[in-house]
Structure I
Amino acid sequence: MYAIVTTGGKQFKLFEGDVFRTEKIDAPIGDTVELDAVTMLVKDDGIVVDAKALEGAKVVCQVMGQGRDRKIRIFKKKRRKNYARTQGHRQAYSELQVAQIVG
């Protein structure tokens with residue numbers, strides 16, 4: 001059994017026990033988080049994609065860690081115009097472990 005969940009503007013295919021990184025969720029380490037934006041649920045008896053049938057579906061996750069990803073460098077340049085700009089960005093993330101898929 002697995003579920004496809006939308007969180008942080010991205011979709012994830014999650015099995016029970018999976019560990020994945022998503023956009024930062026404000027929750028302390030060790031806390032449980034429920035992801036209820038389930039797009040698709042695959043069970044032993046079939047596939048569920050109907051919105052009404054997925055209303056009660058959720059994925060229960062445990063927060064394993066918080067952090068910031070590696071630095072991304074943004075460099076812009078216009079040749080012959082004496083223009084060059086450098087910028088950096090580090091994206092914050094939450095590391096979650098799937099405890100249970102409820103559907």
Structure II
Amino acid sequence: MTLGLTHFLVLSTLLFCLGLFAMLTRRNAVAILMGVELMLNAANINLVAFNKYVAPGALNGQVFALVVITLAACEAGVGLALVMSAYRNLETVHVDEINVMKW
């Protein structure tokens with residue numbers, strides 16, 4: 001049995017749905033960031049799969065995947081810095097308890 005584009009799209013959809021579920025149901029800011037990372041990894045799977053099956057020999061999808069990986073690393077660094085700052089100042093990482101931006 002060979003793996004086709006459909007298999008990768010189903011895997012990517014499942015991974016994206018898991019990330020969305022984690023992002024919508026978690027109260028912990030670190031768990032929400034992990035959900036966002038899952039969603040970005042699902043996008044990477046789509047980019048590389050479409051590159052392989054739609055335009056074989058081209059590197060466009062792989063270059064875009066590297067850009068997404070770079071953005072995900074930046075997002076993780078900035079997000080974790082914000083979470084650490086919120087924990088240091090407010091002593092909580094639950095997003096429903098962080099109401100500093102309220103008027």
Structure III
Amino acid sequence: MVVLKNKFDLDELIKGDYVLVDFYADWCGPCKAIEPIIDTLESEVEGLQVVKVDTDRFMSLARDYHIITVPNLKIFSRGKIVKEKTGIMTKDEIMDFIKVE
């Protein structure tokens with residue numbers, strides 16, 4: 001898992017085949033609730049890369065990706081958004097969401 005440190009790194013990170021970007025905020029209760037699930041996904045899902053983006057720290061990225069509500073999960077493939085979902089989710093809902101179709 002990568003916690004974004006530089007906004008310019010996101011462009012490179014999302015070029016992978018299967019990248020989950022978790023847009024979150026430290027003050028967000030639902031973000032905290034799904035954090036333990038998100039933190040284990042790379043070890044549970046083969047080929048998945050997880051990137052965490054703090055929307056308070058990277059407000060311009062949040063604006064660029066139209067993040068209005070957190071948590072906001074987006075799956076990228078080769079730089080393109082292929083799926084997105086917002087709000088609190090159970091582990092089963094997250095696992096269903098990240099399935100490759």
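Have a look at I, II, III and say which one yields -27000 for helix-only ellipticity at 222 nm (-39500 (n - 2.57) for each DSSP H run of 4 or more, over all residues; to 500), as calculated.
Values: I: 0; II: -27000; III: -9500.
It was calculated from structure II.
Set I, II, III, criterion relative contact order in percent (Cα under 8 Å, 6 or more apart): the highest-scoring structure is III.
Values in this text are rule-based calculations from the coordinates and carry no lab data. Just so you know, these numbers come straight off a predicted model, no measurement behind them.
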